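Rule-based calculations on the coordinates, nothing more; no lab input. These numbers come from a predicted model, not from an experiment. Cβ atoms are built from the backbone, for glycine too; each structure is taken alone.
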Structure P
Amino acid sequence: MDAIKTDNLTKRFGELTAVDGLTLTVAPGELFGLVGSDGAGKTTTMRMLAGIMDPTGGEARVLGRHTVREAEEIKEEIGYMSQRFGLYPDLTVIENIHFYADIYGIPRRGRDEKIDRLLAFSNLAPFRRRQAGNLSGGMKQKLGLACALVHTPRVLFLDEPTNGVDPVSRRDFWRILYQLLREGVTIFVTTAYLDEAERCSRVGLIHKGRLLACDAPGRLKGLMRGTILEVRTDAARQAARILRGGLAGITVGLFGDRVHVVTEQPEETTRAIEALMAREGVALRGLRAVEPSLEDVFVSVLSSQEGKP
């Protein structure tokens, strides 16, 4: 039995189609990432899977249960951490966890031992008496995760859990998720960070509510056509603007301090890049072919979709 299964899942808000015919499956014990930009339909999808929102069309099942007809039963077996998880800033770490334990009806007998394990698991034990409002962003996310895990869910839904969190806390958070995977928990996570998606066993690329591609990160990279030339300069934005104007019919993407150029003719394009940079007086610090990242794949797939009639 699939842990999660959707069939033509659709959600409309008036004339806006937020999720458009989404069909996918997630296996038990899998770490599945749904990746897309803001407004792509990630949060709406997760709310439907968690039984919080009813679909306009299609259907979804979690652990074999229908998300509309058996929504209350599903909620007993899942953990759900939204982008704005409901922590109470005036309560301490331990008080917040006890509050959620009460909501889930966790018996008092054995509860303290379970909470102690969660605190150790999330590295929050030294901060058990600190008010949640005085925690750092990364620690708040860990506390939210501990609250979502207090009833030992079989499936965990995480909606952009590391959004706005510093890189070190992001790394720690993902380390905790890997520990959960070893315990057999199925994890469905949404993220706008393509580097995080590389950590998932499978990834779904979603745009304007439509699933563009879904596979293991390594296989998704096989969708990439052409060669990626990485251009390094001290003026990446300027270089990207120059290349977009001077390389007709070629995809140019800005990735931090790097510019990626996707081409079917790498040698010819390399010469053209060198000539354009020299003409505009932009010094090159590096120009080489590189392996595609998921971000490159997403941009490539999105460009090909938008080019369709």
Structure Q
Amino acid sequence: MITLHQRNGLPNLAAEDALPVVDAHHHLWDLSAGRYPWLQDDYHEAFFLGDYRVLCQDFLPEQFLALTQHQRLIGTVHVEAERARDEQLAETHWLEQVHARFGFPNAIVAHAWFDREDSDERLAAQAARPLVRGIRSKPVTSDWPGVSIAGARGTMQDPKWLDGFSRLADHGLSWDLRVPPWHLIEAAEVAAMFPQIQIALNHTGFAWDRSAEGMRRWREGLEALASQPNVHIKLSEFGLKDSPWRYEDNRVVVLTALEIFGPQRCMFASNFPVASLRASYDTLADGMAQMLAPMGRAVQEAVFAGNAQRFYRLNLADSGVTQ
């Protein structure tokens, strides 16, 4: 099995029996090639992981490959990195250039609004690109649990938003869902309305509140989403704003998600470089492999590679990677 490291002339330092890895969610950015307001202009004090100034610099393919050299990385999925919204297509084109040179990413989750005048045009343009498999377009959400903004413009109840969302099916695109845990049940309602659209819940639904009440709310949201067979979940981003990355705490999150969704609808995802604020790539990947080890090799391989290959319809042969 050829890894992305070997394809790029780097030694692969993974053990001989290491799991094949398809990273279902990572980012790249070149601040000289595009504009990323959250990294260059508008620093967000309320960022969910706290101080992220260390991220406000280039994160290039070479850096990603260096950080993953101890993993048997065979493919990746790039998720839009909030590049300036007048550069949505430019981000896709830049990633195509990265793919041509480095052999990854092997799929792109691009950005397009659902509720704008040019939404149809933007969706069609993204769908026409050969690596684009899905769209991540974040709905408007409330800042706190118990605060309802249902029906406001851009929310998951907005008729215009829903109409734009429905066009994903016309283009055969999936939706990467990213909302706080208090909006998960609303997202499940959307999933039920559009069973033909495949949905990937980002970041394990953000189990931010580890209190008994917070975990109850999060679990109820996951159960609502898992009841819809068109929803998968990415096991990623367990970082907390004011706490270090703890194996045992995050093991509870991972195993709960696996219990609710089943191992065939769970995908390993790193959320790098954002997750590097709390853990190294090896801490994330090796930690999750250890969490899954009691379930057997077949489950490990499904979660680490097979499920993402199927969900995002990856053709790894196009990158010179053999399976």
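Ranked by distance in nm of label points 7 Å out along Cα→Cβ at positions 102 and 126, which of P, Q sits at the highest value? Top value of distance in nm of label points 7 Å out along Cα→Cβ at positions 102 and 126, among P, Q, belongs to structure P. Consider the structures P, Q: one of them gives 74, 45, 35 for Cα extents along the principal axes in Å as calculated from the coordinates. Say which. Structure of origin is P. A value of 28, 17, 14 was derived for semi-axes √(5λ) of the Cα gyration tensor in Å, for residues 110-253 alone; which structure in P, Q was it taken from? The value was obtained from structure Q.
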